[in-house]
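Given below, in the form of structure tokens, are the structures.
Bear in mind these aren't lab numbers, they're just calculated from the coordinates by the rules spelled out. Just so we're clear, the structure is a prediction, and the values are computed from it rather than from any experiment. Cβ atoms are built from the backbone, for glycine too; each structure is taken alone.
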Structure I
Amino acid sequence: MSDYKVVAKITQKQIADNLQKNTRIDGRGLLEYREITTELGIIEKASGSALVSLGKTKILAGVKVEMGEPYPDKPDDGVLTVNAELIPLASPDFEPGPPSEDAIELARVVDRGLRESKAIDTKKLCIVPGKKVFVVFVDLNVLDHSGNLFDTAALASILALMNAKTKDYTVSKSGALKYKDSTSHLPLQNFPVEVTVAKIGEKMIVDATLEEEAVIDAQITIAVGKDNEICAVQKSLFDTLSQDEVHQALQIATDKAEEMRAKVLRGVEGWLEGKE
């Protein structure tokens, strides 16, 4: 993300000195994430929702499912769309008004990870081919920005989708839709996790804080599917990464994605079982 306030020189030096000792200004190791907490189903009117905190960064994802028309080139596929809002109360850098470039970038990176991993079986969202499909909206609201929005937003999105339910239905020969009283979860088939690896000097770190983001030279966000497949990659900032550094980042991402997925799902699966 861009346009962060310039970090004080003393803080920059502190970050650099700590990295040389393979530690961070908050005491973490280079490849250690902050504490992750999750809460599901907190928006009553939404089809699904999730609140994810990564350290002090907090993002709320809401899912709404509506009936709509398919894209002309994919007549038997449902539609997934992601939007992001950077609420001014979350950071002094966020301003009210139309979506900023940073909000658009955040939405696109999360959208790409979900889409390329085929997190949802969109074929199962088709009601009447070429005419009616379910449209799944994912709305991201950044409530508190303390660094690493990409990874936090990606987790919030997939958890909100996992939490989401739609009414069961039948379709008559004429194409009329009749809803039942029962509900079902969305047809999820993957659980992508995005890992952003940042380069500061010669060191590679994950889960950068806001202070660290102000001195990052380059970063790469990698979406990793449940079978450790690389689904999407987004390079940002202006400095370059060597081929060896890219390979290093890919290995870091696959390792951390597996670790984060297992940690998050341990709590979430128990929660879902209790809601069935």
Structure II
Amino acid sequence: MRLICLVKFVPDVDSYQYDFENNALIREKARLQLNPDDVCAVAFALRVKAAHPDTMIEVVTMAPSVVTPHLADLLRIGVDRGTLISDRIFAGSDTYATATILARYLATRDFDAILSGTHAIDGDTSHIPAQLGALLDLNQMSGIVRLDENQFSPAAAVFDVETENEIVTYEMALPAILSLTRDCPYKLPYASRKDLARDVSANLHVITNQDLAFSPDEVGATGSKTRVAHTFTREYAKKGQVVVQTDAAGIEYVYQFLKEKSFI
């Protein structure tokens, strides 16, 4: 299979600075990490590759060149191609302009599926996967908590989506855009010792506006349809844990819980 993972390297919320004049994060001065939802997308792709070694994985990110070392780290754990879309003309792009830029590049690539995160911790709009679906005329689903590895093929994917009250299983024809959440059970592997310093520059590719040919009024702050009015740091609630005994009371508690969540 040919898989493309869309990822974002997001600022550590304790270290980022904000350009209030241009309504944009100053990413060059922030400590960066791979967005948690995107971690799951790349980790799942690597699991598919582990089971099917002929799988080709491309990771695509739109960011300043400062993310290049982070992209290289993904190549060292099994990703085949790293693509950085970067140009000063793209700075300040909102989700609409960003999706437009990504779509123009993705339209030039062959793929069986696009994997992404559902949310990004520095924006949390969840706009881009759906916007890309519209721009590329692809089916798209967000909120995926599990992909069935045994039913993931170039033809279709089977996956679970968690809603407020239930978990629903879907089957979707591919190619499509599948957007995972941080609740997925997929974890990135560590690079082996011999790969830590491996030169991966031949597999790193930089795409600029010279390649994509946007006019200045189509992208960046000028081409954006929205403006940021207010920012705040989202707080994630920790999931609680209840330990029950294997007695009548414990069995009744588990039964009522499963019934409330519509599992039975």
Handout entry: Given 87 for volume of the Cα convex hull per residue in Å³, for residues 133-180 alone, calculated: source structure among I, II
Key = I
Handout entry: For FRET efficiency 1/(1 + (r/R0)^6) of positions 117 and 173 (r between Cβ atoms, R0 = 30 Å, to 0.05) computed as 0.85, the structure of I, II it came from
Key = II
Handout entry: Structure responsible for 23.8, with mean count of other Cβ atoms within 10 Å over residues 189-196 calculated and labels I, II on offer
Key = I
Problem - Read-out relative contact order in percent (Cα under 8 Å, 6 or more apart), computed value 24, structure in I, II - result: II
Problem - Value 67, 46, 40, calculated as Cα extents along the principal axes in Å, assigned to which of I, II - result: II
Handout entry: Winner on distance in nm of label points 7 Å out along Cα→Cβ at positions 61 and 253 once structures I, II are ranked, highest first
Key = II
Fill in the blank from the handout: helix-only ellipticity at 222 nm (-39500 (n - 2.57) for each DSSP H run of 4 or more, over all residues; to 500), calculated, reads -7500; among I, II the input was structure II
Problem - FRET efficiency 1/(1 + (r/R0)^6) of positions 125 and 221 (r between Cβ atoms, R0 = 30 Å, to 0.05) - highest-scoring structure of I, II - result: II
